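Coordinate-derived values only; no laboratory data. All values derive from a computational prediction rather than experimental measurement. Cβ atoms are built from the backbone, for glycine too; each structure is taken alone.
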Structure P
Amino acid sequence: MKDYPIWHPCTQMKDHEKYPLIKIVRGKGIYLYDDKGRKYIDAISSWWVNLFGHSNERLNNALKRQVEKLEHVIFANFVHEPALELTEKLLKVVPKPLSKVFFADNGSSAIEVAMKMSFGYFKNKGEIRNKFVYLDSGYHGETLGALSVCGEKLYSEMYKEIMINNIRVKGPDCFRCPYGKNRNTCDAQCFDFMEEALLKHKNEVCAVLIEPIVQCAGGFKIYSPKYLQKLRKLTKELGIHLIADEIAVGFGRTGKMFACEHAGITPDFMTLSKGLTGGYLPLSVVLTTDEIYDAFYDDYTSLKAFLHSHSYTGNPLACAVAVEVLNIFEEENILEKNKEKYEYLQKRVKERFLNYKFCGEVRYKGFIVAVELVKNRENKEPFDWKKRIGFQIYRKALEKGALLRNLGDIIYFMPPYVIEFDEIDKLVDIAYSATREILDK
């Protein structure tokens, strides 16, 4: 592939000397179709962005209507109806007192916006706090600032010499809990590590960044809501901001509109992207409070303004589609309709995998279901990562008609919400048969 001109993301391009790239020519519903006439169930919603299926008629029409009116306009000093309408709809569904919306154009950018706002808030108040706290399995994007709060060394280790030195804290690992507890009944004893770090560094820390309830790219670690409740309580007591990264887990993925709702908390900042436009166009937002906003609100000559911009900030096409996404949630009662489907998905995955000799755990929250495969069930010993067991299963599943895309030796399911029950059966059967074919040999 040395002569191939495109450099693809999260890919060792040398792999494609053995595994040719698949050219997708169209999508419909849960299916992707390649140029050879094969179809694949999009079991991962094309990196967790697609909510209502490919080429969704309602979203298509929203995009068509908007493109005939206004494709883009500078967002400094100007505004447009799709942005106004989207803001109004978002503020109706996010927890109070989130009341201000800042537009960006991808998840990493939203994280960096929130980090800059948090730092700027304290600086405008006359205080310099230059540290952020993050979890050792946390993932918040791969731009340099976001990478500085990425706990997954796979992404960050190469760039450590040029990154901001932030504070890494041991986070929840319920599958291999050092306390021998269960995520459904524990008191989040693992919060002790966070408490120790915050008490030690309380005068240096602007904010804690966390993915509520599910750490997706960090191994689909699902943890107790009590951890979030303890974190929110302590950050409030210490005057430290809480940034909730809902980019992957928002918009119904965990069974509630936003994952923070499982713990009944409201962060100081909430970042949203991915499902915001139903998988159609890049868009992200940062939601925050009047208190944060007011720290930047002053006469121009005070030089307190929040100066951060992207060329495509608040793009009208993306905003119009996002408005229709929220319309679909409301008008089609999506959260309630999803429940029967994701419970069925959870049930079918457990039926297939739970007693399999290489299954360490089946864990799930809403429409996120993950199977962690291990070499030894008794002591939870992982496979040698160099064998790329999960990757082999991913390749085998593609042959059978499903796009699973492993995360290490974790096989996960995050399909579009429009998947039907018989399609769930088909997807799980493919995943299981692919797993057996690789591991049983």
Structure Q
Amino acid sequence: MNVKGAVLVVDDERAIREEIGEALEEAGHEVRLARNAEQALALLREAPADVLLSDLRMPGMDGVALLKEVRRERPEVSVLLMTAFASVETAVDALKAGASDYLLKPLVIDELLTKVAHLLTFQHLSRENRRLKEELLRSGGECHVGASPAMTEVARTVARVAPTRSTVLITGESGTGKDVVAKTLHRLSQLSDKPYVVVDLGAIPEALLESLLFGSVKGAFTGAAGRKGLFQSADGGTLFLDEIGNLSLEAQAKLLRAIESGEVLPVGGTQPVRAKFRLLAATNRDLEKAVEAGEFRQDLYYRLNVVQLQLPPLRDRREDLPGLAQCLLTKLNASLRTNYSEVDPEALLQLMGHDWPGNVRELQNVLERAMVLGDGMTIRPEDLPLGKEEPDAVDMDLRRAVRRFERGHIQRALIAEGWSRKDAARSLGISTTSLWRRMTELGIEEPSA
């Protein structure tokens, strides 16, 4: 992420401030220069800045006094202090007063540019987090697929296609959110108050497929009591066929007949039953290649591929990660009964550096694990298990590792049992008293409802 911003440089030595200003301008930032703290404040009142880069020791008002004044007047500005008199006390005082970071003189320009870029990235992610929180509240809690160019085009197509009854084929890797797009198409359609039936074709055994989809009459086979099929359940509404690329050629032929006729023949029946619906389908396979290989019927492919929506993988739209993470955080809070409010900007940077082979589904799993094992209101970098099987395993001794495992194991048991201590104790094989004692010792508290 290459974020540019407005930087105000304050130093009483003209040569230093001009050298810094020139380096920042070459890096693409908007730069203003001030020879002292008083002039810097006057410039800030005229126009805001994203980052204030100030010398610590200056005649008159020094850098710490300037920092405090800026924090009072412009709390959104990140302040980076420079000093030639570094010590632990100096650094602590500056950070306590609200400085974002500090630099040592003589300056290393590359280090200065890196720290400025880091602060600007933090600001960008924080602003995006706030914007997406507000958007999430306005949307009633529904996750948005994203604001990247690729997903903006998907959203534009969804808006155009949703009001129609056209068949839509949604393609993309596993975990990209094909089910979310299908549900959105139904929600925005004229059939939103009619049935929405989801069929996961990859989870239905071949032997049961026909009876589940088309229904059966009583006595059609051993134990058959007569039941309405999923196609009939979707009559008048929307039918979403997920993982359609997994169907056998025989099943594809039966499916094609049902789609084209708008009727199904229940297993064991003699009279067809009406089943007219708006059809949505999804797959992670390349159906064109499957047709060429003789693994998918060409006529069924053409019947499904009226409008195709191709969902990009998460690695190709990393700018959507802050919004997706915030949305998933809110949804997971409800299911896990946790109280996480945000993802730390440093943790967001770590999320944005991951390749996400499992896409949005993997992101949700990573966040859920972090929320179950974490112990705060903010997801921090150390909470994320990216790139390693056991977070921090190498850096912790055996006692800490066992304590962390025990805390997570007990917390998962409590979540699974709806925070019933009696049921959780039984599943863990310990007494309720022992569970209460371990919860106290490990700092596990039931989140507020």
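The value 2.1 for distance in nm of label points 7 Å out along Cα→Cβ at positions 165 and 213 was derived from one model only; which of P, Q is it?
Working through the options, I get structure Q.
Identify the structure, out of P, Q, from whose coordinates FRET efficiency 1/(1 + (r/R0)^6) of positions 149 and 429 (r between Cβ atoms, R0 = 35 Å, to 0.05) was calculated to give 0.10.
Here the read-out was taken from Q.
Computing Kirkwood radius over Cα pairs in Å gives 26.6 for which of P, Q? Working shown, then result.
Working: P: 22.8; Q: 26.6.
For Kirkwood radius over Cα pairs in Å, the value 26.6 is produced by structure Q.
If distance in nm of label points 7 Å out along Cα→Cβ at positions 317 and 421 is computed to be 4.6, which of P, Q is the source?
Q
Of the structures labelled P, Q, one was used to calculate helix-only ellipticity at 222 nm (-39500 (n - 2.57) for each DSSP H run of 4 or more, over all residues; to 500), giving -14500. Name it.
The structure behind it is Q.
Out of P, Q, which structure matches 12 when relative contact order in percent (Cα under 8 Å, 6 or more apart) is calculated?
Structure Q accounts for this read-out.
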